[in-house]
Structure P
């Protein structure tokens, strides 16, 4: 069974730090990420059992109040998601490149998980609002049909939540594209 993660995105750094403390104290979870991101946001990601992550996330939301701008709990996280967040997938650009760009980190990670689970694709990277003015994006690769299907499925989550900025599929990207993304 793959891990469960909980992610909270805060508009206030101070409230994010306070909420992170509440999250770790509320349940037996592993703190994967707790850091500032652009544009003055704070990001916290925890991992553990479904119940522990749900309890931890609820504590963080309660502590942050209106300062929590987005949150998700993803059970059975696709195994490519954590390496994509840390840029350690080792995936090589294939026949097609897909990009899903969102306004929030939580929606991007959820879109990436959905995309990875929906077809024969590999996540290249999830870029969570670092140097992007608060936006996030995920890149993925595979054959053209699989990438198109995965991008459509992943982007639909963000679209339904009103945070999809853009989605693209580039068939047969130019040879140096792998150095850019």
Structure Q
């Protein structure tokens, strides 16, 4: 396996945010932060669950210390290729927030190249609403998210709207869109 350099991983992740997350309007929060440059990208090369959780704690502290950073993506390019194993990490990350006194301050979202919603088929284009170039944990400031969603019409239906959009575009389109994000500097 060839190790992709950190700068390439970040470049590809930015492509994904720009072309998929913002381009498909999957997140009403992302465009503003992408344009402001307030997204922090942290590449973690470890395959150890504990090290990845420690990285999440460090990123929570970074957010505490840097109010100009609105959100952080912890990108795991060489670990958690197995989606089930990744979900275990995501569950542990969510469970850790109250233990470290960050419940209600930050929330964790998860993205993965093989993301599969419960009870969905592998070929369902809706899975691409959460598929990303690499496994990643996304830390969001809850207060900022709540503020944005106050001004967004019908925020509780965002997931259903996103799934309908992906299905309308079709599997081939969503596959190509994600694959195109992997181009870039090497």
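Nothing in this text is a laboratory measurement; each read-out follows from the coordinates by a stated rule. Fair warning: this is a prediction, and the values are worked out from it, not measured in the lab. Cβ atoms are built from the backbone, for glycine too; each structure is taken alone.
Of structures P, Q, which gives -14000 when helix-only ellipticity at 222 nm (-39500 (n - 2.57) for each DSSP H run of 4 or more, over all residues; to 500) is computed from the coordinates? Of the options listed, only Q reproduces it.
Using relative contact order in percent (Cα under 8 Å, 6 or more apart) as the calculated read-out, with 22 as its value, let me know the right label among P, Q. Considering all the candidates, the number was obtained from P.
P, Q: which one has mean count of other Cβ atoms within 10 Å over residues 3-10, as calculated, at 25.9? This figure was derived from P.
Computing distance in nm of label points 7 Å out along Cα→Cβ at positions 27 and 155 across structures P, Q gives 3.3 for structure P. Given 1.7 as the derived value for distance in nm of label points 7 Å out along Cα→Cβ at positions 35 and 147, which of the supplied structures P, Q does it correspond to? It was calculated from structure Q.
For which of the structures P, Q does the calculation of distance in nm of label points 7 Å out along Cα→Cβ at positions 75 and 115 return 2.5? Considering all the candidates, the number was obtained from P. Tell me which of P, Q gives 0.50 when you compute FRET efficiency 1/(1 + (r/R0)^6) of positions 19 and 99 (r between Cβ atoms, R0 = 30 Å, to 0.05). Matching structure: P. Can you tell which of P, Q yields -0.44 when log10 I(q)/I(0) by the Debye sum over Cα atoms at q = 0.12 Å⁻¹, for residues 83-170 alone is derived from it? Checking each candidate, the match is Q.
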